[in-house]
1. A value of 4, 20, 32, 28, 12, 2, 0, 0 was computed for P(r) over Cα pairs in 10 Å bins from 0, in percent; which of P, Q is the source structure?
2. Looking at structures P, Q, which one was mean count of other Cβ atoms within 10 Å over residues 183-190 calculated from, given that it came out as 27.9?
3. Which structure, out of P, Q, was FRET efficiency 1/(1 + (r/R0)^6) of positions 263 and 343 (r between Cβ atoms, R0 = 35 Å, to 0.05) calculated from, if the result is 0.30?
4. Using the calculated result 3.3 for distance in nm of label points 7 Å out along Cα→Cβ at positions 47 and 327, pick out the matching structure from P, Q.
5. Have a look at P, Q and say which one yields 10.4 for Kirkwood radius over Cα pairs in Å, for residues 247-294 alone, as calculated.
6. Once distance in nm of label points 7 Å out along Cα→Cβ at positions 63 and 79 is calculated for all of P, Q, which comes out largest?
7. Hey, distance in nm of label points 7 Å out along Cα→Cβ at positions 39 and 135 derived from one of P, Q reads 1.3; which structure?
8. Could you figure out which one of P, Q the value -12000 for helix-only ellipticity at 222 nm (-39500 (n - 2.57) for each DSSP H run of 4 or more, over all residues; to 500) was computed from?
Structure P
Amino acid sequence: MNINAMPMVSRPTEPDAKHPFNQLRLAQLVACLSLCLLIGLGVFTLFRGSQANYLLFGADLYPRLIGTRAFWQGQSPYAPEIQREAEQLIYGRPRRTGEVTYLFQYPAQLVFVLTPLLVVPLEWVGVLWCAILTSILLTLMIVWSLLPTLRPAPFVWGIVLLTGLFYLPALSSILSGQYPLLILAFGFGAIALMLNQRDGLAGCLLAFATVKPSIGLFLPIIICLWALRWKRYRIVIGFGVTLALMLLITFLRIGWWIPDFLNQSQVYEQINSSIDLAWSAREILTVPGMLWLVSSFALWGIGIVALWSESNFPWLALFGALSLNLIVMPHSLEYDLTMFLFVLLWLGWHWREQWWGIWAWIILMWIPWLLWLGLRSAEVTAPDAWKALWQIYPTLLIAILLLWWAKEKFRKDVTFVA
């Protein structure tokens, strides 16, 4: 078995009709997303009715949505008045010293993702946004768990779905209105399109992963590097044309916004320097940080070698790059760890034939909760518990990937000698 070959993207001359992803029709996917969206809307509508401040749901959406509205009015989403309006909306008053600040903070092409939400009444848009993120997570878990070569027994399947839905980083991401699940959707969607020989569309979708570069920048870079190496140029063309078109429209609309974006990012870092972050680049110099950094570089290097020598999709290079992307950026809580669902779903796939595989996967998914609750019960403060989660969990997952690669390489070498 090739370590890089979760059976998703080696390029056949014709689409493989028997491949599990090819058996998933667009109508089925839309129906699943719609059903999950209705479930999410029902749940968050009930919660909204029980909360005095409904803006608690999806709070990170509001400054970007206000910025999107300003963009289409010809104003800069990075203007100070956008920040003040968002904070007034969320807090019901001006922000006080020590409270979380809400900036637009992202590249301007984010407006193309959020524009459809402008038609939704403000009192309901947070509920809808949380429901959309929930539908992405739930649909991803349903599609993955019901692949013909993975499908567990009904009881176990129920546990798998609940495990995915209550995965702590993803749950936190949904409640706060953060964007990792959106990047996951763009990434997995692009990979599925590549599998079905829709390389141009895959590249187009991949361009939207750049809306949050702090977690998604290396995703299209690795895939485009692989596409160039194996002459799948339509992926690169689709990505480049779509990104260039989005940037051109934003430049024509509000002018050269790059300095404003960089300045706001610097302001955000200065604000964060005064609060207790769950992870920052300074942590790299600690022992846990060095372990994470070295293991990520090792995985990335192994993946790059495989990318250059094999046409299979470069999963290891992608995982290493995503890990490096996370390690150099500040993180206030745990929601950006949602990006490790790429790793967790890949591991679950490769463990599918082992009797212990699905249970090991379930345990890995619950480790963030176990660590958090265990540390909190030991009277560790919440900020220190988040720090411990960032210091332990990513390195654990990368170490498991490296052990898996070493085992498969040893098996391959033994088979070759025999």
Structure Q
Amino acid sequence: MDVSGTRSNRRTLEPARLRSRLAAIDPRVRADSDAIRVVRAPGRVNLIGEHTDYNDGYVMPAAIGLEIRIAYVPTDDRRVELTLDQTGESAAFGLDAIGPPTGRWIDYVAGTARSLAEAGAPLRGFRGLLTSTLPRGSGLSSSAALELAAAWALGGDEPPALDGMTLARRCQNAENTYVGVQCGLMDQFASSLGVAGAGLFLDCRSLEWHPVALPLAELALVVCHSGSRRRLDDSAYNQRRAECERAVEAIAVHEPAVRSLRDVDAAMLARHIADLDPVAARRARHIVDENARVLAAEAALAAGDFAEVGRLFAASHDSLRDLYQVSSPELDALVAIARETPGVVAARLTGAGFGGCTVNLVHRDATEAFRRAIERDYPARTGLRPTVYEVDPVDGAGVVGERRVAMGS
């Protein structure tokens, strides 16, 4: 999804600027109007646990301060009109007559409205302006951020009538059933329930979750954008999910209790690997091992064992490259430079893959050297210009300027 994100800067997100811009493009709105509200929803970076969410597995994302904001005025005409700040492109739809998807960014808003309505949530129309600091094609979940921001705007003057986890699930439902991407819950969960300063551990089957303390006094969370837009189209993403389901079907012939790859451990997979076709076997090996890595990473972070965290990140990246086959030469180059740079504790691709970003844990006194190494060596290896972001974990979606109240699990 492309909502024309830009490099993060405070000016882009300032509520006063958004109010003024909304008034400039819509003569029905006054810039000083008390009716203008601004909501935000963050993107996310996944620390570890890639492609495990739609396999009922474990994930460890964090909401980050690259985000989408919508400045809007609630209306009573049951109509949503939204304009992109960076491009001026506009789109609209009626809440009582949501048609089929159009293939444009507005589908994420319309799908969210339809999904919330199906859950019985009260909705209001609005006229709004959308801005984004999420880089284009980054794999940092601009789609989930748009869905969550839209969900908050659709509440009008009130917060959503659903708790944070239910809201995330309705947004996931919108992407699955309306947009047509069979994503798991991780992205919407992180954007909805992010906790400032912490990672998030989520069991995607039970939906139990808790914050994960991160050693942010010692380590910086650094995201490197490859400059190569994510090339994993919807069909390729859905294909990976189908390959995992094919593995489950083959194993379940012998193990009837198996409902997803979450139910398969390394020993069980070894017993039945010959029953799987080669592609399904590779996908299953990644998922089974990745689930174990998430649990091990949480333990290593709690113990302050940075060497083990680095080993787990490296194993995750290599598995995504070799077994799940969703890496790219650009992502591999970023990870290779990180592994060569002193002070970098851990590095791996993050998100669905095929372009986008890497996530890195870097000793704070080494962040500038790491940035210089990426900006110097990566263009020489790929011909592309990277962007390096030092990000902080932030709270989940809500109204800008209002104290966030926990929305529950």
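1. So the calculation was done on P.
2. Details: P: 23.0; Q: 27.9.
For mean count of other Cβ atoms within 10 Å over residues 183-190, the value 27.9 is produced by structure Q.
3. Q
4. Structure of origin is P.
5. Q
6. Q
7. Computed on structure P.
8. Computed on structure Q.
Values quoted throughout were computed directly from the atomic coordinates according to the rules given, and no laboratory measurement underlies them. What you are looking at is a predicted structure, and each value in this text was computed from that prediction instead of being measured. Cβ atoms are built from the backbone, for glycine too; each structure is taken alone.
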